[in-house]
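Below are structures written as structure tokens.
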Structure I
Amino acid sequence: MTRPLIGVTTSRRGGWRSYLMHRLALARVGARSVRLVPGEPLPEEPLQGLVIGGGDDIGAEIYGGKVLPDVRIDPERDKMELSLLKAALPQQLPILGICRGSQMINVALGGTLHTDIYEVYVQAPKMRTVLPKKRVAIEPDSRLDRILRCNPCLVNALHHQSVDRLGEGLKIAARDESGIVQAIENEKAPFLIGVQWHPELLVWKKPQQRLFAALVRAAEEVAAPLTAAAMVS
């Protein structure tokens, strides 16, 4: 059987480093991957799944948020990912959102974000580390709980934005000790999960391997892959 092809969105600047980590994580669990970058040609081969990756802040004007000075945004990537999600969500293509990608799933479904979590969660520690030092509580009996099989879980933290109002069909799947949303999901979809941490940097941890493996298993069952024509329609 041909290994499923997973599209991975990244930033144009510096995104190749992030893509290499995703490529490794997906290859370990039996998938091929292709990098999706704003302004670059879309792959000719249809996709069986998507990873909406981490990166710059999402433009606040997209979800009616507060515009902050001195933050890096990527309008072209915002446009590309919203277009991809507009095509992929109705087809129920398996999708994993990572950090910014989790937020983008929420925004694409009509949700909003906290543009700066430390303005809302003033007591939250300002943790920024690629190491698994943040403790998150997974919602019992959620799909994420059944996949990760660790509760609480230790994850990394590289964000200052988070989900505020949930998008259509989504529910909270994890929070950290400050109450900040750390994961979202839609259990009615074949696979639609967003995590605020970076599992591609924790592939040596079994729970994070299982997250990528679950995405790939769902991708293997896709009957109608996402074509380039659908991605730009």
Structure II
Amino acid sequence: MTITILSKEEYLVDGIQVDNLFDRLYCIFDLEGTGILVEHESITQFGAVLFQKGRVLDTFTSLVKSFKPIPEAVEQLTGISNESLVDAPTYAEVYRRFVDFCGDAVLVTQAGYEYDIPMLKKHCLLHDVPYVERTVIDTKALFAAIHPELDEVFSTDYLVDYYGINDADIKRHDAVGDCVLISRILMNVLEEYRLKQCSEFDLTEGLKVKRFIIPQMYLT
């Protein structure tokens, strides 16, 4: 898989081919951090769920010791405090547990080609931990591939609104809560693939995807 940043507005993803979309075991994961700018920020929480045929089978979550303080605004957004990370395990410990939890499942993220995957690779390098290469589907790209007529930023809120997904019972900006929400997005996107009689996600010829817009709170 190759992600090429084309501009501030879009990226190109290619080199991905996943068949048998409807029966696969997926590991949906999400990271919380001290901020959203990959080059400057630290991971504070891992969340993941194993998902297959519309069902969440198991969950994984852990706080992560941060190499920088969490800004007050981010503490309020995520509910993760600096105090709560004092005794948290290191990134190396949590990443190894996360890899074991995922097993051979295909990874799934929302906006992960732009944030979660670069954050994992950066932290593996910082902590001298081998990054485990595996297939990753970003629901933004999965959706974009069957909606070439749309020219929007396919944010979480956009996809929730598009499909009319109920998220009233979900704690947003919590890694596991976000994973459950992503599972509902994935289920709806896969249903569209099923209706189109398409069981393969094939980006061998590349796909341009709109990048997320960084909220102002992270730029001040």
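Just so you know, all these numbers are worked out from the coordinates, no wet-lab data involved. Quick caveat: nothing in here was measured; it's all calculated off a predicted structure. Cβ atoms are built from the backbone, for glycine too; each structure is taken alone.
What to note about this one:
- Taking FRET efficiency 1/(1 + (r/R0)^6) of positions 20 and 84 (r between Cβ atoms, R0 = 35 Å, to 0.05) as the measure, the highest value among I, II is held by I.
- Per mean count of other Cβ atoms within 10 Å over residues 4-11, the highest-valued of structures I, II: I
- Origin of the value 24, where relative contact order in percent (Cα under 8 Å, 6 or more apart) was derived from one of I, II: I
- Answer label among I, II for the case where FRET efficiency 1/(1 + (r/R0)^6) of positions 92 and 124 (r between Cβ atoms, R0 = 30 Å, to 0.05), calculated from the coordinates, equals 1.00: II
- Comparison of I, II - label where FRET efficiency 1/(1 + (r/R0)^6) of positions 148 and 180 (r between Cβ atoms, R0 = 35 Å, to 0.05) is highest: I
- Looking across I, II, the calculation of FRET efficiency 1/(1 + (r/R0)^6) of positions 28 and 204 (r between Cβ atoms, R0 = 25 Å, to 0.05) that yields 0.60 traces back to II.
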